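Take a look at these structures.
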Structure P
Amino acid sequence: MFYCITGKVVHYEEGRLVVSAAGVGYDLFVSNNALQRLGKIGLECTVYTVLSVTQDDIRLFGFYSKEEKSMFEKLTSVNGVGGKMALQILSSADVSMLAVAIVSGDTATISKVKGIGKKTAERIVLELREKMNESFVASGAASESFVQSEQQSGVAGDAIAALVSLGISKTDAYSAVSAAMKKTDKLEQIITLALRSFDR
């Protein structure tokens, strides 16, 4: 019903943002990431929206980008994941990092979210892994070329496996190896650069 709202931020608090447009103040439920980007009084912005109507409640959810909105819709399509839980997940990680976690089967990262157990994390990965659009991954640390290189050369996969064996999550390993592969294609150097990035 509402694709997006363009207006001025007039109020914000944890988990909520009020945007005034054409004389109407829209009370939006938002993730922490959206609040960090949009939570400034007087800011002119466009907020992408999803209207949720249930038997007991009507809520308008707001998102800082089309990608965040799309990820929200994907998450809420999973059995047992409602709007509130989806916002908690989106508050815990950047959209691109979350997409990488899902694509790589990194249930440990997803289950760190408050209220998300191991079974729910596994269900999210199972139901969304094949639905992930490359635009999610390409917008962040794991670019399309990186994913392709992992599949074709095996170097990235070996580097990721090495980092994971050291206790680093798959999501963080993807991010670090992706950045390192922009500088070198040698396995030992990739691992060294990736490890150095965690010392900062």
Structure Q
Amino acid sequence: MNYLAHLHLGGPAPQQLLGSLYGDFVKGSLEGRFAPALEAAIRLHRRIDSYTDQHPLVLAALARFPRERRRFAGIVLDVFFDHCLARHWHDYADQPLAQFTGDFYRVLLAEPELPGRLARIAPFMAADDWLGAYGDFATLEQVFNGIGRRLSRPEGMVGVMDELERLYEPLMADFRAFYPELQAFAAAGRVSGS
């Protein structure tokens, strides 16, 4: 799962929202590094990633990609699933997407000590509405170009949009089958305080 899904799944409180995003920017042990609610949200983020990576529906979705793409298929699928969520947000959330993202950006920009790279990208994320922009399929090309620049082998993203166009409907169906299960898993994790 990518940024939007993690934010949607992690809970609506400010510390839950921040921790849901921090999970992509904070590595290693958490013990005592953050407030308890923030640590719990980061742990839930990690559990969501682990659950997703092992889920049969996700493994089947990854198998749809050509063998030469498999090394990067997980990254591609995470981004594409955020597209699916943004595109069909009304099926999974009561609050409109623009309101959800606007509320989140206010929380993000009000936080004075964001970790590492997140501190650098947060103003751009909010100004350009990265989360809402996922709903536009064409935007994904910019996302993949940005990811490619950070990869040691950027050629791993070449041609990915053509593949996604061909796989669009089956991958959308995979998302629709998987996401409700992931929502239930995350809800249980929030209740248990992970």
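For structures P, Q, calculate distance in nm of label points 7 Å out along Cα→Cβ at positions 38 and 54 and state which one comes out highest. Could you put the intermediate results ahead of the total?
On the way: P: 2.1; Q: 2.9.
Once distance in nm of label points 7 Å out along Cα→Cβ at positions 38 and 54 is tallied for P, Q, the winner is Q.
Tell me which structure, out of P, Q, gives 68 once percent of Cα pairs over 15 Å apart, for residues 86-173 alone is calculated.
Answer for the origin of the read-out: Q.
From P, Q, which structure was helix-only ellipticity at 222 nm (-39500 (n - 2.57) for each DSSP H run of 4 or more, over all residues; to 500) = -14000 calculated on? Could you put the intermediate results ahead of the total?
Values: P: -14000; Q: -22500.
The value was obtained from structure P.
Between structures P, Q, where is FRET efficiency 1/(1 + (r/R0)^6) of positions 94 and 158 (r between Cβ atoms, R0 = 35 Å, to 0.05) highest?
Working: P: 0.85; Q: 0.35.
Structure P comes out on top.
Computing mean projected area of the Cα convex hull in nm² gives 12.6 for which of P, Q? Numbers along the way, then the final one.
Numbers: P: 12.6; Q: 10.5.
For mean projected area of the Cα convex hull in nm², the value 12.6 is produced by structure P.
Could you tell me which structure in P, Q was used to calculate relative contact order in percent (Cα under 8 Å, 6 or more apart) as 29?
Numbers: P: 13; Q: 29.
Label of the originating structure: Q.
Computed from the coordinates by the stated procedures, all read-outs in this text should not be read as laboratory data. Not measured: the values here are computed from a predicted model. Cβ atoms are built from the backbone, for glycine too; each structure is taken alone.
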